[in-house]
1. Can you tell which of I, II yields 9 when relative contact order in percent (Cα under 8 Å, 6 or more apart) is derived from it?
2. For mean projected area of the Cα convex hull in nm², find whichever of I, II sits highest and give me its label.
3. Given a value of -18000 for helix-only ellipticity at 222 nm (-39500 (n - 2.57) for each DSSP H run of 4 or more, over all residues; to 500), point me to the structure among I, II it was derived from.
4. Out of I, II, choose the structure whose coordinates give P(r) over Cα pairs in 10 Å bins from 0, in percent, for residues 13-252 alone equal to 7, 26, 29, 19, 11, 5, 2, 0 when calculated.
Structure I
Amino acid sequence: MPPIRPLVFFPPFLLCGAAVVLHFADPAGFEAAVGATHARASAALGWLVSLGSLGMVGLAAAAAAAPFGRTILGGPGAERLLTPWQLFTVVLTTNIAAGILFWCACEPLSYLKSPPAGIEPFSPAAARFAISTVLLHWTFTPYAIPSIVGLVFAFAYYNMGEPFSLASPLAPLLGSRRAAAIAPAVDVVCLYALVAALSASLAGGSLILAGGIQHLLGTAGPPSRPLVGLVIAGVMGAAVAAAASGLTRGIRWLANVNTLFLIGLLALILGLGPTRFILDFAVEGLGLFLGDYFPKLLWTDALAGAAGAARWPRDWTQMLLAAFFAWAPLMGVFLGRIARGYSVRAFLGFNVLLPALFTGTWMAVICGAIVHMELFEHAELAALLDDRDPTRVLFAFLERLPLAGLLVPALVVTAFLSFVTTADGITDTMANISSRGISPERSESGPGVKVAWGGLIAVFCWIMTGPGLGGIRALSNLGGLPALFLCLAIAAAGVKVLADPGRFDRLSPSRPPAP
């Protein structure tokens with residue numbers, strides 16, 4: 001079993017533990033201090049989040065179109081870890097598929113109910129705004145962010161021979177020695193940020209699962225804390241068991257079954273809902289999304305302050321994109337690790353294009369069904385939006401469709417598989433980063449460190465589902481700010497590689513032999 005890296009493994013534990021202790025010692029003071037710091041940081045850096053997201057999309061397009069796109073990650077003849085279908089299912093279900101389950105109903109309903117200033121609530125204009133915005137949030141942009149990190153990591157790890165660290169993608173920018181010198185600090189910060197980010201994601205997923213179980217049992221009210229705790233224990237237990245079995249065993253099976261459930265659930269909702277309207281509205285939404293892409297992505301609503309109004313992008317688009325940046329470093333390492341044997345162009349196709357088409361279709365179908373229910377059937381689902389019970393509106397939406405008795409259990413199973421698959425991939429990556437001796441030839445860390453990370457995430461996740469945890473939640477977003485700068489630095493390293501790949505690729509057939 002590879003030994004751990006103490007300076008990387010222990011500090012995130014201490015940081016997370018300190019946050020919990022401070023919260024319980026003075027909840028109000030801790031929440032106020034962290035919340036104020038987060039608000040100032042978000043206000044100061046929202047423009048950078050928007051601009052950086054556009055840069056990631058542009059770099060992904062440039063890398064796919066350039067001759068660099070033909071470069072094989074791992075060199076010519078590198079053996080693939082996953083088949084194309086396996087790669088697609090693993091990428092789809094570990095990246096943001098869990099997010100589309102949590103946000104698919106409440107996000108478009110929120111836009112219908114509370115659109116930006118100047119748009120009338122529950123109007124056709126609000127509906128058009130809703131579908132174009134959910135497509136912005138859940139298609140190419142969020143996939144491009146971790147994919148660029150993953151691409152540069154895979155190139156540095158496999159083609160440059162750099163170590164398994166989040167600092168390795170910086171080697172083209174800083175040089176190998178400087179990147180190695182800052183590697184422990186970079187790994188510590190990103191491991192902490194991802195513990196918080198993954199815990200926040202799994203906290204939302206556990207509420208879906210617990211709410212679904214209560215719904216099936218006919219129990220009213222928000223999910224109980226003991227039930228949420230049991231759900232979290234089940235998800236993380238299954239994820240750790242799958243991670244301990246190795247990359248090529250547990251996660252392949254989980255991802256395959258999960259993808260089939262996602263496809264089946266999407267087909268049922270499309271077939272049982274107002275199919276013609278959904279298809280019409282999806283096509284219209286695609287046109288709105290493409291036409292408004294650049295203005296919406298770069299929209300900061302800077303003039304809202306003059307009227308004393310809230311800046312809408314800060315609470316939605318910039319917040320979600322900042323979360324994707326927080327998620328990107330470790331997710332990118334995972335995506336890069338499983339990409340051996342694929343070309344750069346294929347990597348971007350499997351990590352950006354194909355999953356974006358699926359999640360865009362998913363969000364468009366559910367958004368169309370919800371818009372039809374609200375504007376034509378007057379279902380008043382938006383009245384059920386409740387921060388204390390975010391699952392209520394999702395299951396109310398499914399109950400209005402035929403065969404609700406089949407759809408609700410299918411959603412619960414799909415949600416369970418989605419969150420287990422996500423936690424599996426990330427737990428495995430966190431364990432590898434905090435272990436010594438990880439290489440392409442020895443790519444698995446020991447089960448003990450995977451259990452440790454899984455246990456920490458489960459505890460932190462359970463705490464985050466409790467009441468009054470605004471400070472912890474704000475801290476999870478605040479932890480993503482260093483990840484934003486790291487992602488942008490990795491993108492700069494990617495630009496340098498793109499300009500002269502042969503200078504860095506030790507496995508290139510055209511590279512002259514070393515003297």
Structure II
Amino acid sequence: MNDELREKTEQWMQLERKTLEQRKLADQFYDANMMKLIEEDFIDRNSNKVYETVDNLVISVGTSYEPIVLNSSLLLPGRTLFIYTEKSEETLDKVIEYCNLKAAEYDKQKVNEIDPIDIYRVIKQAYMKWERPERMYIDFTGGTKAMSAAAALAGAMINVQMVYVASDDYLVDFRKPNPGSENLIYIDNPLVVFGDLEIDKAVALFKKYNFSGARERLESLQESIPDPDMRQQLHFIFLLADAYDAWDALEFSRAWKSMAELYRQLKRDVRMHPDFILADKIDQIKAQEDQLKKLSCIHDMVKGKRSNEILNTKEIIYPLMFTMYMNAETREKQGKLDMATLLIYRLLEMIEQRRLSGYGLFVSEMHYEEMKIDEKKFTFLKDADPARRVEWLREEVRDIRMKIYNNVRSVYLPDPVSLLDGFIILAALKDPLMIPAKGNSLALLKRMRSVVHLRNNSIFAHGLGPVGESDYTKFRDFVLELFMHFCKIEKIKVSEYKDIFTWIMPDEIGKRADPEVEG
């Protein structure tokens with residue numbers, strides 16, 4: 001406190017205040033002789049605390065104009081919103097007059113002093129109108145308790161800087177702070193302390209496979225956590241959620257980019273911080289990144305009309321099939337049986353397409369005259385010309401159809417082929433897939449026809465109602481049984497793929513296996 005302010009303060013404190021008129025004279029003395037000195041002293045002592053330009057300032061107005069003037073003069077906001085009540089309108093007028101504010105420099109909004117919802121609404125409207133400014137402050141020094149609390153809660157919700165003017169030397173008899181004791185106080189977002197609870201909420205969404213919801217919550221949280229180590233770990237979880245959100249939506253390129261970035265950052269930090277979140281999952285993350293890199297090629301291959309190449313490339317088609325399998329399992333856990341049925345049906349189609357591709361046959365372009373035949377199985381066709389081979393296949397398919405449908409619906413080979421027709425052709429070619437451990441290919445086809453009919457009743461196929469749990473289970477079990485048979489034939493290491501394609505769930509994050517004790 002400078003000497004002049006100290007002298008004026010002593011004079012002010014010695015003024016009589018017995019009558020209302022005397023109290024008014026004391027207030028007038030304070031305003032005329034001390035306020036400017038208090039403002040200059042406040043700015044001098046607190047200017048070093050101001051670390052950025054304040055674009056927008058929201059102030060709750062109470063019955064004291066002094067703290068509003070102090071922070072307004074110190075922070076010099078580009079635009080101010082005053083939230084006031086009928087009782088504090090006179091104070092607001094005094095602030096505007098003292099600070100010589102122009103109409104273009106401020107907005108004002110009258111609120112219900114005891115209704116927090118009204119205050120939330122006003123602050124949200126300002127936040128949106130100002131286009132979510134990064135350098136927005138809320139000063140909740142003045143106003144009723146409801147106003148201050150609502151302003152603070154709103155500030156925490158939209159994650160803006162909160163401030164107030166405080167004094168550690170309040171003069172009760174004079175109903176003012178001791179001049180020169182006023183200080184600018186920054187209020188940290190509650191996430192500084194409660195951030196881990198917010199992270200738990202994001203993790204809860206993760207556990208429900210709501211990767212999109214977890215991603216959105218984590219994105220808003222990661223810039224609000226002051227601790228750099230926690231912030232970095234939060235970013236790891238965000239990248240994982242982003243990758244899974246894209247993977248779940250079959251957006252393989254975006255999924256690969258996020259997973260690759262996650263692996264890069266983990267690899268960078270894991271030596272110095274082996275206890276960081278996801279550090280113990282780095283090998284699985286790398287394995288998932290490798291699979292997503294392969295899947296990321298699909299978009300360009302399809303765009304380039306190279307779908308047949310996808311089917312013939314096991315490094316691509318296998319991960320794609322396990323993606324269908326994994327996603328179907330996820331939808332089942334979420335209780336979305338119709339969507340799970342759709343994904344399992346797509347897996348069944350891929351099994352058919354992959355096996356047909358081995359014979360040079362593709363469901364959308366069945367060039368039968370160019371098909372490959374296992375001449376060890378069909379020695380009589382070894383020297384047969386393409387026309388003879390096609391005629392033989394036509395007769396075989398016709399015979400199988402007769403046994404399944406009890407009639408011949410067509411004497412021609414289908415082109416393109418439906419799901420069941422594709423498996424009939426595989427049966428005619430005596431593909432290993434159509435030779436089950438129990439029964440025969442005809443029994444397998446009849447069973448397939450039955451369970452596919454259950455799928456066709458789904459609202460996502462040809463039906464009008466949802467798939468029941470019993471029908472779904474029958475369909476799922478059949479397809480997965482066939483898929484395991486397919487994997488055995490193609491020598492796919494199912495357990496390895498399952499380990500790679502298992503979602504890394506939040507309750508596994510950061511857990512470590514106890515190190516083995518050397519004997």
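1. Numbers: I: 37; II: 9.
It was calculated from structure II.
2. Structure II comes out on top.
3. Value -18000 for helix-only ellipticity at 222 nm (-39500 (n - 2.57) for each DSSP H run of 4 or more, over all residues; to 500) corresponds to II out of I, II.
4. Derived from II, not from the others.
Any read-out appearing in this document is the output of simple, stated calculations on the displayed coordinates, not a laboratory observation. Since this is a predicted model, take the numbers as computed values, not measurements.
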